[in-house]
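A.B. asks: Before anything else, here is the set of structures, which you'll find just below.
No value in this document is a laboratory result; all are computed from the given coordinates. Source: prediction; values computed, not measured. Cβ atoms are built from the backbone, for glycine too; each structure is taken alone.
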Structure P
Amino acid sequence: MGISKITITSFRNHSHKKVDFSEGLTVIWGDNGSGKTSLLEAVYVLSYGKSFKTHKPSSLVKKGDNSYLISGEFQHNKLKDIINTGYKKTGSQKTKINGKAIVGRKDLIGRNPVVVLSPEEQDITKGGPSERRQFFDRLFSVVSKNYLNTIQTYGRLLKQRNASLVRNRDGLTQTSDVFCWDEQLCNVGTDLWLQRASLMGEFKHSLDRIVRLYNDGAEVGVFYKPQTVGVGEYKNMLLKNQQKDLVQGRTTIGPHRDNIDVIWFGEKIRSVGSQGEHKLCLVFLKIAEMQFIKDKTDSFPILLLDDLFAKLDLGRSKKLVSLLNKLKTKTGELVQTIVTTTDMINIENSGLFSSSSKIKKHHLTR
């Protein structure tokens, strides 16, 4: 399901802005500081319930105001999906889907998926294990409600166990009160490991397909090995780490500590990759993310390209466009793409305009 229009009020540097989107390509261009990325951010908030740039919703409110509002209309064939979300500094974020209020983000995630390809996402390849876990947990939650429910349940249990560990360290509770959580944590954690391993295997197939389509001798992969897939083994691991957990005041073993490595020509790219190689790896992962969502849901997500062509050389820009051209919709049209740029010439040189017959352009000024 693609997005047809969005209206934002008091969001970032926009007092009020309404934008219509093409089914194919929409280009948002203007100088730095004109609010181009903020529009992509608003689309992302409608899809995931939060920003891809910050964990603080208060920072999304326009300076001098106390709240923001975002309204978006998604459309697939003749079906419409209207999402409204707002945040007040004095309250919390509230979201409605077709006029019905939802609790939390569970009903929103996976409904109208988007994939954002931005230089700010580079931590997926450059950062530590937590950035990669977050990337895959978000992706797997989009295509599997069971995964979303499992990881949310695991997170609640983990939070409760960690709180008990802190209270025990502070002398406020007995040790037995801490480890009463272990049975539930082991059952849910083992289930999470099994689901994560299965979905990771499917993602690897999507990534391999994208790398082959690129057809330039690249060797990119993902390595993941669960710490265990058995409840009994997980219990033994927790038992072995009891003293360490009590001292540190946190659970030191479990799915929340998994390591996922991005591999470039047989090596961990975090250790050996150049700037250009990191950029290319990110492109592969993100296009594979699109393909994976398509494989699991039979529909491509919306692609958000944030000033990407200014960060890639002309050769890689053209290869990216060539790769996107191989991910056509059932009607043969370019996957719905919203791209920001400061320089329209970069977009023209990349060949992106020739990829779609349905193009809209919006010029923003500061």
Structure Q
Amino acid sequence: MDERERIREKINAVDARILEALSERVHLAKEIGQYKKKAGLSIVDAARETIVLRKIGEEATRRNLPREKVEAVYREIIRLCRSVQMEQLRVAFLGPRGTFCEQAAREHFLDDNAVFEERPSITDVFRSVTVKEVDRGVVPVENSSEGPVVPTLDLLGESALKICGEVITRVRHNLIARPDAELDDVREVASHPQALAQCQRYLDENLPSASLLETRSTADAVRLASERTGVAAIGTELAAQIYGMKVLASGIEDNHENHTRFFILSWDDHEPTGNDRTSILFSVKHRPGSLCEALSAFSSRGINLTKIESRPARRGPWEYVFFCDFEGHREDAKIKEALEELRTKATELKILGSYPIAR
């Protein structure tokens, strides 16, 4: 056995001890979680977690380890132990796996004991939450460059579900290939047509001879690249992890300010947090000034509108509904007053939900 193999065997033995200790810590976390439930205590104890992290940081420093990096690892251990104390949350997202929608779902439910289930369409995500196959749904609602996601808006108008949260994710594209590939090996680049168009400058400058291959999604492109030599994909880091691929280049999109907004769907919206947004839809009479009069319910109270979008009402030609977002929670006194006034001026008013503004 050479020196390298001898050291690797020692590393493997240490990894086994780490996993054994981690398993024991998770088991103890479950025990204390059961105690908290019986005692009616909160699962999350932020003060205790802060003390634990400080002690770990001090011990890391004493052992000449980089304190910040050790604390970052331990935060993930605390997150894991916290999650096993919680009831499992089932979350449906617009598939396939490895897309920005799954990435947004995992980001939003990072601290929850969540399992994620892909659905083939936005309609299926709505249906899964409606019939209680899952507890939450995650769907795209708008992109900062491409505009609204029409199926989501239309289904919000028809569904009894509420918006209980939002996630805003930067569209960060990556060139992904098999682990043994290098940039010079790439003969074809596969991705969704929109992703290919959004990375055109990078492709022109770095892979001018590569042919482009359109796929149904960025995740499908990464799967395809995992099966073929000479093919790279444009996709998410999550998709690269799922298919065991390598990121050849990250952040290759032309526009670094491109973001997608996602809604979290549930049967109930969110309680007030002090930093909330509310979404509604409404209709007004088809006469001059009616929309302006309706919106005065907000302007007269200094309520900030953050979005307004019109869609055909589907009940007759040239009839429209307006989707509107504004700052504040539906239970805030000022918002309640505005909504009551709007109700007197609108022919239809539906409160889609109040939820924390995405960080």
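A.B. asks: Compute relative contact order in percent (Cα under 8 Å, 6 or more apart) for each of P, Q and report the one that scores greatest.
C.D. replies: Evaluating relative contact order in percent (Cα under 8 Å, 6 or more apart) on every structure, the highest lands on P.
A.B. asks: Tell me which of P, Q gives 22.3, 62 when you compute Rg and Dmax of the Cα atoms in Å, for residues 202-297 alone.
C.D. replies: Going label by label, the one that fits is Q.
A.B. asks: Here is a follow-up. Of the structures labelled P, Q, one was used to calculate distance in nm of label points 7 Å out along Cα→Cβ at positions 58 and 234, giving 3.6. Name it.
C.D. replies: For distance in nm of label points 7 Å out along Cα→Cβ at positions 58 and 234, the value 3.6 is produced by structure P.
A.B. asks: State the single structure among P, Q that was used to calculate mean count of other Cβ atoms within 10 Å over residues 42-49, giving 11.4.
C.D. replies: Going through each structure in turn, the value belongs to Q.
A.B. asks: Compare distance in nm of label points 7 Å out along Cα→Cβ at positions 18 and 322 across structures P, Q and report the one with the greatest value.
C.D. replies: Of structures P, Q, the maximum of distance in nm of label points 7 Å out along Cα→Cβ at positions 18 and 322 occurs in Q.
A.B. asks: So FRET efficiency 1/(1 + (r/R0)^6) of positions 98 and 218 (r between Cβ atoms, R0 = 30 Å, to 0.05), computed for just one structure, reads 1.00; which one of P, Q is that?
C.D. replies: Q
A.B. asks: Comparing Kirkwood radius over Cα pairs in Å across P, Q, which structure shows the greatest value?
C.D. replies: Evaluating Kirkwood radius over Cα pairs in Å on every structure, the highest lands on Q.
A.B. asks: May I pose another question? Give the label, chosen from P, Q, of the structure having the highest value of FRET efficiency 1/(1 + (r/R0)^6) of positions 122 and 330 (r between Cβ atoms, R0 = 25 Å, to 0.05).
C.D. replies: Q
A.B. asks: Another question about this same structure. Among P, Q, considering only distance in nm of label points 7 Å out along Cα→Cβ at positions 34 and 314, which has the greatest calculated value?
C.D. replies: Q
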